[in-house]
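S.K.: Next up: some structures, all given as structure tokens.
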Structure I
Amino acid sequence: MNLESLPKYFSPKSMMPGAVPCGITSDTLTITDVMASLGLLTAKAAVGIELYLAKAGVLSSENIIAYIRQLAEQRAERHGALRKMEKGKRSKFLDTMARYVFRDYSLSAASLVTCSSCHGAKLIDAEVFTNKVTYPDGKPP
């Protein structure tokens, strides 16, 4: 089973939980097999699987962002620069960093993101100011 096929088990095609589609073989994974393997995977690598499921849209991204922030808060005491920050600024910084970590993980090279500078117009208007100096004989000294 590929990790990429996992989200389809969270959106069933039938309203009956035990419904089995026609034409499957006995060696096909059932929903019970998938959920058991997901439980084992969660026990071994909870952060990774929760990140992937939040990226796929199965879980809420706020839960994993809060977990990343909690991990960052626990490890912040190890770093001198973070220890020196006042508590309010450090909390805001760690929250921003946790959101960035999830956003960086969930975006791929194929993701389309609207530019915050041009808002998708692909053009930024800018005023250019140039100082021109003229010399009496046309040449600089």
Structure II
Amino acid sequence: MNPHPNEWAIKHRADSCAVTQRPFVAGEYFYTLLYHGADGYRREDLSEQAWQNRNENIRPFSFWKSRYEPLPTKPAEPVPKENAEQLFRRLIASDSPPASACYVLAAMLERKRVLKQVKTESRDGGRRVLMYEQGSTGDVFIVPDP
């Protein structure tokens, strides 16, 4: 039988055995079996124990042996955009905003394209201030350069 590419919906590897329901552990070998039926392809991931105890009369369309490695966890953003912006807004609105923290947060938000530096000015005593604009709201923030 010649399978058509449209008949196969990609199924991701399971994290547990289809027969025993036991979760796979890192480094464990398991078997992937593909069956072709009237509804298309069906995938089963079996532990070695389930593979050895299977009914050999039921032949899969294809099978292979793999080593289970859990998917790497998605690294969390050090500070999510929303929280960093909220912290920046809270600090900049305080009576005496910490210059260094505001500067670092503004630079981080600029890098994430939340803020855009629109101007740099020198104030009394040669101290520089950076002017940032928040693109979606148009809010302007004046951040002293520490």
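S.K.: Say we calculate mean count of other Cβ atoms within 10 Å over residues 41-48 for every structure; which of I, II gives the highest result?
M.R.: II
S.K.: Computing distance in nm of label points 7 Å out along Cα→Cβ at positions 49 and 65 for each of I, II, which one ends up highest?
M.R.: I
S.K.: Which structure, out of I, II, was distance in nm of label points 7 Å out along Cα→Cβ at positions 105 and 129 calculated from, if the result is 4.5?
M.R.: Only structure I yields this read-out.
S.K.: Assign the value 288, calculated as volume of the Cα convex hull per residue in Å³, to the correct structure from I, II.
M.R.: Answer by label: I.
S.K.: Out of I, II, which structure matches -14500 when helix-only ellipticity at 222 nm (-39500 (n - 2.57) for each DSSP H run of 4 or more, over all residues; to 500) is calculated?
M.R.: Traced to structure I.
Any read-out appearing in this document is the output of simple, stated calculations on the displayed coordinates, not a laboratory observation. Remember, predicted model here, so these are calculated numbers, not experimental data. Cβ atoms are built from the backbone, for glycine too; each structure is taken alone.
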